[in-house]
Structure I
Amino acid sequence: MTEETPNEPFDEVEYRRRQRSRANLMAWMLGALAILFFFITIAKMQIFS
């Protein structure tokens, strides 16, 4: 088996930028999910009380 070499050299700066971008996106999504759960809980407390 031969290893395939990419057409372009590995760009660590670009890799880190994409990694940071994905991490930020996941942080925003988890934060939004937590806020959504909070408001659902408050709404259920208002309905059942």
Structure II
Amino acid sequence: MYLSDREIAKKWGISERRVRLLCASGKIPGVLLSRRNWQIPSNAVKPANAR
């Protein structure tokens, strides 16, 4: 099952933009880009904040 960037952002307590950046940079394994929407596995683990 996949969740949208909006759903993951709410689940992890971060912004949707941050989730999209993590997806684009390959920090979340198993993501899919369908048209212009990221699909993130529902069991994905939030990456450590490297900032």
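Quick note: the coordinates plus some simple rules give every number you see, no bench work behind them. Small disclaimer: the values here were computed from a predicted structure and weren't measured. Cβ atoms are built from the backbone, for glycine too; each structure is taken alone.
Couple of notes before you dig in:
- Mean count of other Cβ atoms within 10 Å over residues 9-16 from the coordinates reads 8.6; which among I, II: I
- Computing Rg and Dmax of the Cα atoms in Å across structures I, II gives 21.3, 68 for structure I.
- Computing helix-only ellipticity at 222 nm (-39500 (n - 2.57) for each DSSP H run of 4 or more, over all residues; to 500) across structures I, II gives -9000 for structure II.
- Comparing distance in nm of label points 7 Å out along Cα→Cβ at positions 17 and 33 across structures I, II, the highest figure is found for I.
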